[in-house]
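Below: a set of structures, written as structure tokens.
No lab work stands behind these numbers, since they all come straight from the coordinates. What you see is a predicted model, and the numbers here were worked out from it, not measured in a lab. Cβ atoms are built from the backbone, for glycine too; each structure is taken alone.
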Structure 1
Amino acid sequence: MEAFDGCALKKGARNFVFCDGHATADLMIVGEAPGAEEDRAGLPFVGRSGQLLDRMLAAISRDRNVESPEAGAYITNVLPWRPPQNRDPSTDEMAMMKAFLMRHIELAAPRVLLCMGNAAMKTLFDTKDGITRRRGKWEEVQGIPAMATFHPAALLRDPLKKREVWRDLLEVQARLRGAS
């Protein structure tokens, strides 16, 4: 994937931002694209949104740095290169990188997928609906239960959304425990 030259974003990015966490974790999180801090570090979700994501994961007994698949989390993005000025990924960019993402999910083989934000949801759910309409509902991606919720950056902008995301996280936790 890193050698793929078909995506123009590669030319403007500092780093290829592929993944973080435990590769065989039961929970795989798919975000949108790297921001400036992620581009510098070469890892997804390391800025303010990533710090919030880590706290959110801890609240459901998950940690990207744990070696146990049952307690870990595996994190990636739809796009591995930062869009200029942190703009949203374009429809063409998401479509171009979708095959790579689907193969990534297939290889990781998580028990549950959590889509963080609009771009991840639209890419994986093949929908034009917005995140507000589809968040909190179970879908299937390659036979894997998947849920979309608001991106941590949206929670930083609008803390009132935290209540909805907390419900979503509890649903994900229950699904991982086999309760739903």
Structure 2
Amino acid sequence: MDSLKGKNIVITGASSGIGKALSIEASKCGANLVLASRQIEKLQEIKSEISTPTSTIFCVQTDVTNQQECESLIRLANEKLGSIDVLINNAGISMRAAFDEVDTSVLEEVMKVNFWGTVYCSRAAISSLLKSKGSLVAVSSVTGFKGLPGRTGYASSKFAINGLFESIRM
């Protein structure tokens, strides 16, 4: 993890779960962070917990379903840190319901957050990442490779992310 020292990392969905854990570990390694989430208060709490003299940390309230907010997040990260070395698309939501019982609005919301949030942030950051020879990361799931009962929307969003990133990688 020493390879993260001094790297400029943007993490979406940083207010809890995997995103929070990634933030904590990256800060221990001396990375500079831009933490993004809809919940700015939680981001501020995390920042106060993990702040170190060797890391610069900014918190940005961001709804990844809003393309302009994603573009603003990336623009701010570039302005504050000078470049972006890593974008971790971690923001995501889940759902559990039988397909014949789920309201399509739930499926749409899962796709908006998980897939479109990843698209918007990645598209906004790609030129910066190419310039810095950085890394574009998506947090996926085993359900992105194999569907599970009651997880139709979640699995669909993760399959879409895997296809997107496989295509980008090529």
Among 1, 2, structure where P(r) over Cα pairs in 5 Å bins from 0, in percent, for residues 88-143 alone as derived comes to 4, 17, 23, 19, 14, 10, 6, 4, 2, 0 = 2
Distance in nm of label points 7 Å out along Cα→Cβ at positions 80 and 96 from the coordinates reads 1.4; which among 1, 2 | 1
0.90 is what came out when FRET efficiency 1/(1 + (r/R0)^6) of positions 24 and 152 (r between Cβ atoms, R0 = 35 Å, to 0.05) was calculated for one structure; which of 1, 2 is it?
-> 1
For mean count of other Cβ atoms within 10 Å over residues 40-47, find whichever of 1, 2 sits highest and give me its label.
-> 1
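For helix-only ellipticity at 222 nm (-39500 (n - 2.57) for each DSSP H run of 4 or more, over all residues; to 500), the calculated result is -15000, so let me know which of 1, 2 that is.
This value belongs to structure 2.
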Taking FRET efficiency 1/(1 + (r/R0)^6) of positions 56 and 104 (r between Cβ atoms, R0 = 25 Å, to 0.05) as the quantity of interest, name the structure among 1, 2 where it is greatest.
-> 1
Given that Rg and Dmax of the Cα atoms in Å, derived from a single structure, equals 14.9, 45, which label among 1, 2 identifies that structure?
-> 1
Name the one structure among 1, 2 that distance in nm of label points 7 Å out along Cα→Cβ at positions 48 and 64 of 1.7 was derived from.
-> 1
Relative contact order in percent (Cα under 8 Å, 6 or more apart): greatest across 1, 2 for structure 1
